[in-house]
Structure P
């Protein structure tokens, strides 16, 4: 497969949001996060994006390397982090989590997608790190 690797973070986010809308229209709210994650992976791969699902990241703390310290739901083109939720409401902790992930990976853009909403536009949060 030939991936679209020359896209900017903003272009990637447009594709992700377009497909989040598509997945939400087909499935609606109420499913597990894993179902939305798998469907999003399917759709984004069909868009020829490079998708790493449940990517485990190591952490360097002082001189200690902590293997598999955290796991990203989706990493798109090694540039954009997508965290998928299926919760009643997004909280400050969810926002802090994705911001921490952005800082630790040096990624500039993250999308927090909550599929447990009536309309997906209410479940999309864009988070930036030095963008």
Structure Q
């Protein structure tokens, strides 16, 4: 995984707030009921319009016993190489979705991820913060 731009807690929290602001804008504009890919593309555009660097569908290898095993895991969004965003458009977020994001955080060495389910009437009901480590 690429080295993070910053491990500073304040930086990551501020970045998280900006992502949430953009997510609310996207959800307000589009509403629920669309495919994940639509929300992903619109969220990327919104963040980039504010000068935030976003990489999409970033490969995440697994290291097992010192050997790199590339299995095709993909992070939906990697924001400023410091924050993972996992986008869903499902009826209900399950514990497996949270566990998946936590596993991505552990594999990448990052500390904060946002699980955002756009398929909700109120987006606040679709947001989960997943923390790995010190945050």
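Structural remarks
- For FRET efficiency 1/(1 + (r/R0)^6) of positions 10 and 122 (r between Cβ atoms, R0 = 30 Å, to 0.05) computed as 0.90, the structure of P, Q it came from: P
- Each of P, Q could give distance in nm of label points 7 Å out along Cα→Cβ at positions 58 and 82, but the derived value 1.2 comes from Q.
Every number in this text was worked out from the coordinates using simple rules, so none of it is lab data. Everything quoted here is computed from the prediction, not taken from an experiment. Cβ atoms are built from the backbone, for glycine too; each structure is taken alone.
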